[in-house]
1. Given that semi-axes √(5λ) of the Cα gyration tensor in Å, for residues 58-137 alone, derived from a single structure, equals 30, 14, 7, which label among 1, 2 identifies that structure?
2. From 1, 2, which structure was distance in nm of label points 7 Å out along Cα→Cβ at positions 82 and 274 = 3.7 calculated on?
3. Could you figure out which one of 1, 2 the value 26.5 for mean projected area of the Cα convex hull in nm² was computed from?
4. Which structure, out of 1, 2, was helix-only ellipticity at 222 nm (-39500 (n - 2.57) for each DSSP H run of 4 or more, over all residues; to 500) calculated from, if the result is -22000?
Structure 1
Amino acid sequence: MDLPAPLLRHRPEIESCLRSFLDRPATPELYRMLRYHLGWEDADGQPSSASGKLLRPSLCLLACEAAGGEPRRALPAAAAVELVHNFSLVHDDIQDRDRERHHRPTVWALWGEAQGINAGDALLSLARLALLRLHDEDVEAATVLEAGRVLDERTLEMVEGQVMDLAFEQAGQITVDDCLAMMEKKTSALFDCAVYLGVLAATGDRQAAEKAGAFGRQLGLAFQIRDDLLGIWGLQTRTGKPAGADIARRKKSLPVVFGLAAGGEISDSIKSVYQQERISEDDVAQVVR
C-alpha cells in the first residue's frame with residue numbers, strides 16, 4: 001500500500017525513536033531477532049531496508065499535531081503503539097503458521113516457535129517502557145498514567161479479537177455482525193489507541209482524545225476490510241503472502257462471511273472447500289473465483 005505524503009513525513013523520527021529502544025547490549029540474540037522483524041537487518045545481521053509502513057505511529061504524531069501539539073511530544077506513545085503492533089504480528093505469524101512476511105521468512109521460521117514467542121513478549125514489554133518516556137517530554141504524570149491505561153486496554157482488546165478470529169476458523173455459522181465485532185477488536189482498537197494517545201499527549205484532555213479515538217476506530221475498520229480483500233485477491237508481490245492465503249487457513253474473513261451468508265452456489269462452494277481435511281491450491285482457486 002502506497003501511503004500519502006503526510007503519513008510519510010515523520011518516518012525518520014519514528015524509526016530513530018524505535019531504534020533507541022532496541023540499542024541494548026544485553027542478550028544480543030533477542031535484539032537481533034527484533035531488529036530482523038522490524039526490517040532493519042537481514043537474517044545474517046547485515047543492514048536491511050525492509051521496514052514496515054509505520055502507519056499507526058504516523059497517525060499518532062499527526063493526531064498530536066492536529067490537536068495543536070508538537071509531534072515530538074507524542075513520539076514515545078507512537079513508538080509504543082508500533083511495538084505493540086509488532087508484538088501482535090510476531091505471535092500472529094506463529095498462530096497462523098505463516099512462514100513469510102514482507103517477502104522474508106518470519107521470526108519463528110528462522111529461530112523457532114519458542115524464540116518467536118520470546119521476541120513477541122519482548123516487544124510488548126518494550127512498548128510499555130517506551131510509553132513511560134512521555135514523562136521525558138514534559139507530559140504530566142497523570143496523563144502518562146492515563147496513556148498507560150489506554151494502551152493496556154486497547155492491547156487487551158486486540159488480543160480478544162485475535163482469540164475470536166482463531167475461534168471463528170473452527171466455528172459453524174458466523175454472522176457479518178460477529179465478523180465486524182472481531183475486526184473492531186483485532187484491528188480497530190490499536191488505531192483508536194494511536195489517535196487517542198496523540199491527542200492526549202498534545203492536550204491532556206481525555207474527552208477530546210476519546211472523540212479522536214472513535215475516528216481512529218472507524219479508520220481501523222476500513223483498513224481491515226481492505227486487508228481482508230487483499231488476503232483473498234491480493235497479489236503476492238504486493239502483500240508478501242500467497243494469493244488466497246486466508247482461504248487456505250479457513251479464515252472467516254469478511255468476504256468469506258458475506259459469501260456464506262449469500263447462500264446458493266457461492267455459499268455451497270465455500271462450505272465444500274472449508275470442510276476439506278486439507279485445502280489444496282485448486283480448492284483455494286475455486287473459492288477465489
Structure 2
Amino acid sequence: MKRPYAKQSGFTIIEVIVVIVVIGILTAITVVSYAAITRDTKVQGMQNDLQTVAGVLKKYRSDTGAYPATLDEADVTTASGATFTYQRDYLSGSFCLMGTIEEVSYYIESDNRSPKEGACPIVNVAMNPGAEVSTWGVSGYFSSPVTRVSTTGGPDAGYSFQTTTNSTTNHQGLIHTISDRAVGGIEYTCSISYKAVDSASAGYTIILAGRGATTTGAYAGEGWGAKTLTLTTGWQRDSITFTTPSTVGRLYIQYRLTSPASGVGIRTDGIMCTEGSVDYEFADGDTTGWEWLGDPGLSASKGLPL
C-alpha cells in the first residue's frame with residue numbers, strides 16, 4: 001500500500017534573501033549601538049580623568065605656589081587611555097588640560113569645575129600687539145624713533161608701528177615689550193609682520209630676536225632665537241622660537257638692522273607670542289571669539305587657535 005504523498009514546504013529564494021537582509025540590518029544596528037556605547041564610556045572616563053587631574057594640579061599649586069611645568073612633575077596618573085595635552089600660563093597663573101579619545105576632545109581650565117567639549121584656548125602674551133591704541137611698551141633700539149601710523153593690509157589693518165633710522169653708526173630698530181611678568185625656562189614662539197616703508201628701504205636686512213630684563217629692569221641678554229630677515233615693500237611674516245634664561249623677569253622681542261644705515265623705514269604689526277613651539281596664526285582681543293585679559297589693545301589676549 002502506497003503512502004499518501006506529503007507536500008513539502010520550504011522557504012523561497014526571496015524569503016531567504018529577506019531574512020538575510022533583516023539579520024544584516026539587526027547586526028549592523030547592534031554593532032553601531034555597541035560602538036556608540038563604548039565610545040561614550042571612553043569619553044566619560046576621559047572626562048573623569050580631566051576632573052581628577054585638575055584637582056591634582058590645583059593641590060600642587062596650593063603646596064608649591066605654582067602649577068607644575070609638566071604633568072609628570074605632579075606625578076599625574078590617568079586611567080582612560082586618552083591622550084592629554086597640558087599647558088600652563090605664567091601670566092594669568094592658570095592652566096588648561098585637554099584630553100582626546102576616539103577623535104573627541106574635551107578640556108578643563110583652572111577656573112572651571114567641569115570639562116567642556118573642544119580644544120584649549122591659547123594666550124597671546126604680547127601686551128601691545130598692533131599699535132591700535134598707542135606706542136606704549138615700544139622703544140627704539142639705539143634711540144631709533146618710534147611712531148604709530150595708519151595702515152592697510154597686513155595682519156591687523158588700522159595702525160602699525162614704524163621707525164625710520166637716523167644713525168650711520170648704530171644698528172637701529174625697535175624693541176617691543178611682550179610681558180613684564182615673564183619667568184625663566186619657558187619656551188616661546190613669537191611672530192611679527194614687517195615691511196619696508198618704501199622702495200629705498202627694501203633690500204636691507206634686519207635681525208629678529210628675543211630679549212630680556214630682570215624683574216628690576218636690568219639687562220638680561222638678547223639675540224635669543226635670532227633670525228635674519230630681508231625687507232620688501234610687501235608685508236611678510238616670520239617667527240622665532242627660544243627659551244628664556246633663568247634671570248628673566250621681563251620679555252621683549254626686538255629687530256635691528258644688520259648694518260648701520262640712516263633713513264631706512266621699517267613698519268611692524270601683528271605681534272604674537274605664545275608658550276611652546278607652535279607658530280599660531282595671529283590673533284588678539286579684537287579677533288572674533290578672542291578676549292583681552294586686561295586693557296583693550298594693551299594687554300595679553302586669549303582665544304582658540306585660528
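Read-outs: derived from the displayed coordinates by stated rules, not from any lab. Note that the structure is predicted; figures quoted are calculated from it, not measured. Cβ atoms are built from the backbone, for glycine too; each structure is taken alone.
1. Numbers: 1: 30, 14, 7; 2: 28, 18, 10.
Label of the originating structure: 1.
2. Values: 1: 3.7; 2: 2.0.
It must be structure 1, since only it matches.
3. Numbers: 1: 15.1; 2: 26.5.
That value comes from structure 2.
4. Values: 1: -22000; 2: -6500.
Going label by label, the one that fits is 1.
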